[in-house]
Structures are given as C-alpha cells and as structure tokens.
Structure 1
Amino acid sequence: MNHRARVLELRTPDELEREMQAIGVHTDATGWLADRARFRLVRLEGVDGRAAAILKQEMLALGGDCAVHRDVAAFRPEPHAAILLGDARTYERLAERLERQPFGLSRVAEEILAAVTAYDLGPEPLDCAGRVLDLNARTHLMGILNVTDDSFSGDGLAGDLDATLARAERFVEAGADILDVGGESTRPGSEPVSIEQELDRTLPVIEALAESFDAVISIDTSKPEVARLAVAAGAGLVNDVYGLRADGMIETIAESGAAACIMHMQGEPRTMQESPQYDDLMAEIYGFLAARAEAAVEGGIPRCRLLVDPGFGFGKTVAHNLELLRRLGELRSLGLGVLIGTSRKSTIGTVLDLPVEERLMGTAATCAYAVAAGAHVIRAHDVPEIAQVTRMTDAIVRGWDGE
C-alpha cells in the first residue's frame, strides 16, 4: 500500500489545527499538537559559556537540542552564540526550568519566549500621531514621493507641487496607505543638502497632502529640525535612514507623537557602496535594529510607534541584499512592524541586467517574496502595480475571505 507520505506546508496555528481536525484528532488535543508542530530555530548572542552548556543539557532533556561553540564543554564564562532547536511547547517548558538557574539564564529564557511570541503573533497596531494602522490585518503600502531633482530612479518632483499632488492622488486611489515625502536624495554617492533646502522642498508638499488625502504622511529625513516641522505640518511618520542616530532625533519624535521607522545602513549615502563588508550580515542588522529600538523606547517613543527597515541597498552588496530578503522573516522576532524598500534598486538591475526604468517585474518579485516572508509595509515607486502584487500575495499567504 502506498501511504502518500508528504511534508506539510502549514504557516499558522489555525492551519495546523484545521489539518489535525481534518484527520479526526480530538478537539482537546489539536491546540497542544499545533504548538508541538511550530518548530523554531532561535539564535542567541553573547551567552555566557557556562549558561550555554546548561542550555545544551536542558534542551536535550526536553527533546530539543542546542548548537553551541565547541569550547562550551570547558564550562568557561567566555560568551558565545547559540542556536536552539525546539518547538513552542519546548520553549515554554525550558523557561520554567531556567527560572532559578545561574549565569543569567532566567533572562535568557525571557528573551527566547519574547522572540518566539513576537514572531508568531506579529506587532501591535502602529500609531502614527493618532492615525492607527493594523499591520497584522494586511500588507500596507508606502508610496514614494521624491521632491528632489536627483532621485536615482528618475522620478524627482522638485518644485512641481501640482505634479506631486497628481501622483499622490494616483497612489491613494490605487491603495497607498502612506505617502513618503523625501527632500534629500539618499542614492549611493549623493551629497547632503541643507536644512533650509530640505524644508523648502518638503513642507509645502506635506501641508498640501495633509489637506487633500486621508493617508498617513511620512517625512523621509534624518534631520531633527526637519522632522519636527514636518510633523507640525501634518506628517505622522518619520522615516530615518540613519536609524534615529542624529542628536535630538529620538527626543523630537517622542515629543511629536509621530511614529518612526528605524533603518539599518552601513556608512552613509555618499560612501555606503564603496566596499560594504559584514562578519555576520543578519546578526549585525538585527543587533543594530534591536539596539536602536531599545534606545528609542528609552528616549520616550513607545513600541507601538516604531517600525524597522533592514536597509535593502544601503551599504550592502547584491549578495547581502538577496540574503537579507531571503531571511527577512527573522526580523519579526523584534515584535515591531517590518518595512522593506526594494523598488527599482540596483540589485534588481544587476541580477536582471536592466536599466532602472525596466525593473518593475523584478521589483514585483522582491515585493511578493517580502510579503510572504512577513513584511508589514512595502515601499514602492510603482504603487498601482505593486498594490496588485501585495493584495494577491496577501490572499495566498493570509487567506482570502471572498470579499
């Protein structure tokens, strides 16, 4: 007899439970078994070597495992990374066993449970100065409005308010939830502009957008003064490629009530693509975003007002960009909304050997993959087309209710 053995592809606890109910599993057991089926690899950084040795023992005792550095067997305090292999139920039981263990293991247990829970449940709604976006309901779309004269994609709208408003109207009609206004180019090799020039370019646009459209207005800036005045003019989100590192930026956003997007970038736009190098790409991106989010919270910005962006194309090679996209879902462990911007970027041009004006299909592929990997916000130039991509991918990944 052929038993038709197959590996199941089930993404959510609900799907797991439905599959078990379909074969007649008792209702009381489906939830517990679904937890057992949610296998998670969890990486930890800087674990005391003695704690790592205990983690190895405890995970084996619970039916899981723990990959550790070979020197951990010497039971010395030098810190090491560790990778845990277990399911949701195993991590719950591990936390109970580590509660009274030495070497900081109770804290380790808290972090493991927090990461697994955040990964599975997703972020809380994003508060953009009173306008709330439910990031778990569907993928949200951010339309790019470059009011510069040197955008890499050739779509700069500097000085043309009517054209900017017309483009914004097309974006909103197509389904854009956020309109991202940028007055300073961040393309590779770009030079900074003055505060005055950035304000001259962006403030009239933000004021007009806020009066005309029921969408969240975002200011793409790294300057606290620009952020402060932009929020006063109607922006509800500050999109900062420098990750809120400028003096006073965190305090400015905290006082404004706006949300903030923290982006990772190695270097600065002028030099970021000269020779980007990483010892451990995802560990460094994740560590930076986690640290900046912690700094933002300590500075007065609640987590419900934070997004993170891994910085596709910012201080990264083609190989780096493809890896971070492939592993984008790891950022869900932060418990914050994940924004990704791949639109028309040079990685797509390199892979497909196409100029910037012919990169729509490559952009669509990256956006579909990002949605499937768990991105909550997609930043795009071609909003009508990418809106179709996100809606279709959402229907596949999240399910379709027929409406």
Structure 2
Amino acid sequence: MKFIRDSVHGNLSIDDYELKLVDTPQIQRLRRIKQLGFTYLIYPGANHTRFEHSIGTMYLASLLADHLHLDADKQKILRICALVHDAGHGPFSHVSEAVLDVSHEVLTSRIIKNSLLGDIIAENYNTKEILDIINGIGILGQMISGELDVDRMDYLIRDSHYTGVAYGIIDIERLIYNMKLENNLVLDKKGVQAAESTLVARYFMYPSVYQHHTTRIVNSMFRRSLEKLIKQDVIDAQQIYQYDDSDIIMACRSQEGFIKDIIQRLDNRDLFKQVTSLKLSELEEPQKLFKIKKESIKKAELEISEEKDIPADYLMINMPEYPSFDEMRTLVSVGDAIVNLSQISSIVGALREARFNHADLCLYVPEEHAYKLKDFDFYNYLDLPDRMNKHDKQMRLFKGF
C-alpha cells in the first residue's frame, strides 16, 4: 500500500495492483495532459493535469462504493474504472477532442484493448466489463459516467481550486452520502439541495471557466493549427492518444507559415479579438443553432474572408458548446417514487432556460483586421433561428429567465 498526496483530497491510498496500472505509459502520459487545456492563459494556476483528476476520481469512487456497501470486488472494479476512465484524452484534453470528431471514451476503449494498460487489467478482470462501466453502462457505470457521477464531482471542485473561481465548490460529501441503490443509482430527497448546488456550480463555471470568452478564442486558434497538422500528416489523428501537450507544441513550433505564427501568438498571448457575437438568449429557438453543420460554418468563413479581404485561416466563427447540464435528469427518491430532479426543483426549471443566457456565437480575427468587420451581422451569412421580438424578451425577463 502506498499513498499519493493530492492537493484537493489529501492522502490517497493505492495498492500494488493499482500502482502497476498507474505506472503504465498510458496513465503516466496523463501527467503531461492539462486538464483545462490552454485555460492557464486566462487563469495562471490552471496547470493541473488529467493524472491528478484521475486519481481524485478514484478516491471519490472509493467513498461512494464504501457508502453504498458494495462488495470488495465491485469496489476494486469501480476504483480501476475511475483511474483509467480518461486514458484516451488527447493533448490539451477536450480542446483536441473537438477536432478529432471522436470522443475520449472511444479512444480510451481503444487504448485498453491494445496496450500494456489493457494487458494488466485483463490479468484480473473482464476487459469488456471495465469498458462498459467506463461508458456508463449498468449501475456501476452510472457512478463513473452518469448524471451526477464522481468524475463530475472531482473536476468541478478541482477546476475551481486551481483556477481560483469559487463557483465550482460543491458539497461532495452531502452528495455521496445521500446516494443509494434502488435498481438505479438515485439521490435521496435530502440531497436535492446539494444536487441543485452542483447544477448551479456548473452553470456558472461555463462562462467563468469552460466557455470563458478568452478561453474560446485560444481554443479556436489552437484547433485550427491542429487541423492543419493532421491534414499535413505531421501527426496521426488515429494515434492522437499517444501524444502529449508538449509533443503537439513542438510539432507546431517546427512548422512554418500559419501554424508557426499561431503557436507564437499563443506563446506570447497575442490573441485574436472577438469582433462580434450573437447572444443565444436573443433567439427564438436557440437550440436550433447547434444543428448548423460544420460545412456551413466553413462556407460562411470563406465568404466573409473574401468579402472583407482577410486571410481565410485568420477568420474564425466559433460555436458555443451546448449547455446540456445532465444533472437535471438526476434520479431522486421521494417516498415510494423515483422522479427526475427537474420534476421537484424549481431551480432546475429556471436553469433549463437560463443555460443559454451566457452562450453566444462569435467571430474572431487578429486585431489588425478587426476594423473591417464593423457592423457585421451573422444573419447575412448563416441560416440562423429567428431573433425574439421586444415583447418576448420582456416576457422572458419578467419570468426570471
């Protein structure tokens, strides 16, 4: 038995078998993958890694398994799944995932099937069972990848700790100690306030951290560089889980032209500027915006760049992430009934609409081109949902949305 000192949870115990998993190249690589990508350019303390998050998630999985009185074998399985659940993350975590069009869960499955990590797991456990749990299948899967899982609990409190943004602080103990098994993983009614608090925390962490306006600019710049690295066969997209952050940075620095220019801009924090945005809260049906295809976005970028005489690579339309907030579907035990959190929480009802308040469609260019886009209107280039009229806006404000 050994201990790892974690800055969030304190001393975390780890047995010899788990240490074998930790010491594989696949898990050690996570030490070189930043949890929040380039967010350190906005919050200097945000240098924590996927490795820290993985061992923190393993610790919380233990707390939950112990509280639910799972047998020793299930407790071990849950800890292992928590430890390896992010093994497939590409460089800079979710930043690269958006370029690849393949989820880190799929890549994690690929790693476990074809690496030393998987060989060690197969020594003691059924690999398919481990993969099913990581992908949210079954009751144990709900604990790792569900509406209110230990993965989410750890990253919220960890991201809050390292960015210094207090919105992400949640009552983990109250959440865990009010969970129980009733055919599914459910939350006791006494834990509703803690669940609401978690939902509110994620709501505020989106504009403050995950979708911070400068974070989105930085991510857009990096993603375009990564796209070009892949198209030029500098890196192999099918093997992205073998690269770490430094590999991609060095690959960018070794290039010429656009890629090298972008990485130098990121190195020196010489970032593109947001010249215009369209608030989703101003649209009749904001969810329709997310149905716009990438091809339409790319076509609009080319049209705008030609019309405004801006190099095509240097003009970027950025779509916000869809704020789904799965916690709304958390199962809650109320007497003899099992209901969704949204059915008994007025806060959830308000946040269902309010989740679009901070999201916007943005256009980024280098500062020297910003003057060319004065009075720019997205509606001239994209097929967008209708804007709300003045009366509808007033009614929404009146309802508290």
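Derivation of every value follows stated rules applied to the coordinates shown; laboratory data play no part. Nothing here was measured: the structure is a model prediction, and the numbers come from that model. Cβ atoms are built from the backbone, for glycine too; each structure is taken alone.
Some notes on this structure:
- P(r) over Cα pairs in 5 Å bins from 0, in percent, for residues 228-347 alone derived as 2, 11, 23, 23, 18, 13, 8, 2, 0 - corresponding label from 1, 2: 1
- Origin of the value 1.00, where FRET efficiency 1/(1 + (r/R0)^6) of positions 180 and 260 (r between Cβ atoms, R0 = 30 Å, to 0.05) was derived from one of 1, 2: 1
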